1. Determine which structure produced the value 2.5 for distance in nm of label points 7 Å out along Cα→Cβ at positions 135 and 159, calculated from the coordinates; the candidates are P, Q.
2. Kindly point out which one of P, Q the value 11.0 was derived from, the read-out being mean projected area of the Cα convex hull in nm², for residues 175-286 alone.
3. With helix-only ellipticity at 222 nm (-39500 (n - 2.57) for each DSSP H run of 4 or more, over all residues; to 500) derived from the coordinates and found to be -10000, which of P, Q does the value describe?
4. Can you spot which of P, Q the value 27 was calculated from, given it is relative contact order in percent (Cα under 8 Å, 6 or more apart)?
5. With distance in nm of label points 7 Å out along Cα→Cβ at positions 183 and 215 computed per structure, which member of P, Q shows the largest figure?
6. Quick check on the output: 66, 50, 40 is Cα extents along the principal axes in Å, derived from one of P, Q. Which one produced it?
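All of the numbers you see were taken from the coordinates with simple rules; none came from a lab. For clarity, every value in this text was computed on a predicted model and none was experimentally measured. Cβ atoms are built from the backbone, for glycine too; each structure is taken alone.
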Structure P
Amino acid sequence: MDIAEFLFPNDTHPHWTLMIVIYPYITGLVAGAFIVSSTYHVFKVEALKPVARFSLIFAFAFFAFATAPLLTHLGHPERALNMLFTPNFSGPSMMAGFGYIYLTYGLLLIFEILFVYRIPMIEMLENKNTPKWRVLIYKILTLGSRDKSPDSYHMDHKVAVFLGGLGIPLASMLHGYVGFIFGGVKAVSWWFTPLMPVIFLLSASVSGIAGIILLYVLIKKWTKTHLDMMTVRALVKLLWTFLIFDFVLEMLEIGVHAYGGTEHWHHIHELLSGPLFYTFWIGQVLILTAIPFVVLGFLTLLKFSDRVVLTLGMISSLMLVFQVLFMRWNVVVGGQILAKSERGFLEYHPLWFEKEGILTTIIILSAPFIFLWILGKIFPLWNDDDNYEIKHQNDHFDNKIHIKHEKNDLIDTKSIN
């Protein structure tokens, strides 16, 4: 050990590595996908209807593995629940708050999926071609319900809208809390800013919307089914909107540090102009943010053919998916490579076969996609039963008119008598 390490508290390696990089990345995809679904269910943006169901299943697939990186990082993952039963909100156990939000949001997400899919599951139950293993699953998930009346459909829709509206702040808290945990670390000047929760939330929305665009187009092209370009154009506009706020706030956060000129800016400037120069300025800002920012702006403000929108939208979405991953790396690892003595920088090179190495990261990031494929075998991912929904809406409307006519006839009969 160097004698300087006895004089200055230098670390030999970052304590939070790849697992803590992909943990906020996965939760961000969950929050962003749920926002897409709620934009249709709550705010009635009809152009997003074809991906409303898919966004819910996408969010649940990634939600199921959001805690996998944290459990892998822990030395004793069996102790993870202790912080929920004996929380200490004034100390490091503030992670217990994330646990409560995670469980609450998970229950809400599950219930919304069940209400959205209740009648489609009943329809598949009555289909004689449905495999027996799926019939068993549908019987369990529908709790024996067979009511397909227009009133029940209308009630399911109202409950789904309510849960979607309630889920927006919960999804925002889910990922905003991650930024809050980083922003509350006073020892790291790169993290200690009130804008950290907002930046994390906006970047989460960017990654989630970009992921929905990529998978929607890829799955539709692979299965050779109808691809709704109105939906793609609406997603592109939504993606550009969130990217504007994300990019501007992140640059403002750096600008405030630079204008203030405090001792923190001296260290941040050395960090950004040194070890993080290529990953932050060149990779994250110049290539993976500025280029999609301009491209998406042109696609939103000007009229292009469907082929151009599809091609450039896909490329921009892919770049933004990696942009958010770069952002997580620069924040989590970049904030730790500044030595605690604030003299010099650490070096971190992830290995392939270590506990929190590259191979483990690839496996955890691949697991939600495999789970999404399994969920796709159980739940229909797309709103292909438009005629079915219109029929139930019309039946509900006709039922109201019929009841109104009956009341009028009853009033007329009483007046005659």
Structure Q
Amino acid sequence: MKVLFIHQNFPGQFLHLAADLGKQKRNKVVALSIYQQPVPEGVELRPYTLLRQSASETHPLLHNQEAHILRAEACAAAAFQLKREGFVPDIIIAHPGWGEALFMKDVFPQAKLLIYCEYYYAHEGQDVGFDPEIPTLNFEQRCRLRLKNITNLLSMEIADAAISPTQWQKSTYPSWAQEKISVIHEGINQARLHYNPNAKLTLAASGNHKEINFKPGDELLTYVSRNLEPVRGFQIFMRTLPEVQRLRPNAHTIVVGGNDISYGHHAPNGLSWKDHLLAEVGEQLDMNRIHFVGKVPYNNYLDILNVSRVHAYWTTPFVLSWSFLEAAISGTCVVASDTPPVQEFAERLGVITLPFFDHGMFADTLVERLSIKNESRKLLVFPEIDLPHCLKLQKKWLKSV
């Protein structure tokens, strides 16, 4: 079978499936990407570059769509080159979010196009308008948000089938589109989440503290996000910390995440959300006991989960983070927001859920759970999203189309 993956930052969500298909000698697996990340063995990466830059005279409301067309054009050119070299895929598996898949059916009309449905934007009922602290969208912003679904809609129209990792993410799409979508998670490699009672996490000396070593059993609160921002409830978390520190004077907090914007709005006055929240609550915090470690390698992240006593996960109604599932499956005590993406899994994972905006209840629960010293931890068995199970379902799905 000849398979073409398309993802601006391949392998992305296709890491496990591409690796599994690539190791089978009967398959020829190629990936198109604008960025050059390490790829699984058996996968040939073909990076593409834009053929032209955005035009200065483009209508402001169409900047996003122009960027998608530029990527679609460049990706199609790279696909034509593959075709000239004799590579004609049986199946194309694409993340449509950046427009790259828009013209694939025109290059390879006989190929089956399968797309990854991550999220469909809405004016209300999801992340937008959820937090009253975030300014209401003006007319131009509402128009821009509506247009963000153009690529989603065109990709869904030409796709032969689609996949979404969770039921809630599927539910964000129009009802007619949901008929094409199968729900199969990318898969969590649960074997990597085994508890290591001998784990050790060392934080280098900084302006606030000497070198610190953490081990399982220490009174440690953790928070993880790709970037620290309100979509992931960072402002709620930060506002709980003064009370948590007051009532748990020996507790430390590790915060993982960058200072960019992955989703949503920028903080006021050109600040990062970290600096904005520190300006609000920093004087109430013992900075010797809160550690912002930025983005960390995966192995360090696993060490953080091993030494964490309580893990906080807060999200608006938006795409569910892998870190939430990994923390819960690893046996870490997870306290999370009672929002739809979390609700889909919380009960089965034994996760404590609380109202998103209730700072007091959030702080009280963190304090209570930090006071409980767990001597041992048990890895949860959650077959529905276990990697081997998900790969089996994904390959069955590929055969069905």
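1. Numbers: P: 2.5; Q: 3.4.
Matching structure: P.
2. On the way: P: 8.4; Q: 11.0.
Traced to structure Q.
3. Numbers: P: -23500; Q: -10000.
The correct label is Q.
4. Working: P: 27; Q: 14.
Computing relative contact order in percent (Cα under 8 Å, 6 or more apart) on every structure in P, Q gives 27 only for P.
5. On the way: P: 2.8; Q: 4.3.
The maximum falls on structure Q.
6. Working: P: 103, 54, 47; Q: 66, 50, 40.
Corresponding structure: Q.
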